[in-house]
Structure P
Amino acid sequence: MTSAPSRTWRIPLEADLRHREWDGEHVFFHGAAGDTHRFSEATALILLRLMAAPADQASLARLLAESAEVDLAEAEPALADILAELARLEYAEPVA
């Protein structure tokens, strides 16, 4: 496990995200920005979890590791990449 502090992440309040899945394809609409993005299964898993409630990075890493059936050490850097991309797109943000 990582020794870094675990940040809490959430969906921005103004995002008004909508999700649709067709044949394994995950599409999210960001209501505030008017943007639509297709995300990977792993990214969709994280977004759907955050749409339910804010979550800390450690629990998101465990969720990703369990879903992908990989070690936590492998899931943590993948999660960091996912969260960085979601933050860049304003689909998720760390809680201050």
Structure Q
Amino acid sequence: MKRLPTWREMHMDTTPEVEAIQFAFYRSAPTWKKLEIASQLNRMARTLALSGLRERRPDATAQELQRYLADMLLGSVLAERAYGPIKQKEEAGNG
């Protein structure tokens, strides 16, 4: 099994001084602030994922993109159980 990177390996661009400030903030910040930051990060991740889906599937509708996003977030089996199968569009010229 491949070893996961250490904290230091993932944050090589962060100096120890800045890291100390970050950790002090994380320890002292109220719970509501930590939850707000986590919520913002989740929204940003979803926005980036949708942007990538739009780029890969430029003809997809907003509803289709949401369904593809569900596949990414939940896995295809659970997404299909929750939202049904992905509806395939009829190919041009076959109708």
Structure R
Amino acid sequence: MAVLGRMEISSSQKAGLVFGGVFVVAGLVLSTIVFPFWNLIREDIYEDVEILSNDNGICYVETTDTIPKTIENCTLEPGDIVTIKFGEGLAWATIVEP
């Protein structure tokens, strides 16, 4: 029986609230931890490229995925051919030493 200013819920309503809360928490965990984690694991791609320019230690190269790549701490000159490693869809790369 409800008294003015006081409300009680039945055990089935409590169970429903607990189930709903668990469902919402599970959805949040899956959407923020599990799915983005898999997006962080990218396939490494190796490619031989030509250095297009060197701008104060940052080299620029063009790759077959048509995304220009930047290479930091680069000491190479334009025209040098190197092997680089980059993640699929990323805009930066590293030089692979033979």
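Quick notes on this structure:
- Taking relative contact order in percent (Cα under 8 Å, 6 or more apart) as the measure, the highest value among P, Q, R is held by P.
- Value -21500, calculated as helix-only ellipticity at 222 nm (-39500 (n - 2.57) for each DSSP H run of 4 or more, over all residues; to 500), assigned to which of P, Q, R: Q
- Of the structures P, Q, R, the one that 11.8 was derived from, the read-out being mean projected area of the Cα convex hull in nm²: R
Read the figures in this text as sums done on the coordinates, not as results from a lab. Because the structure is a prediction, the values reported are computed rather than measured.
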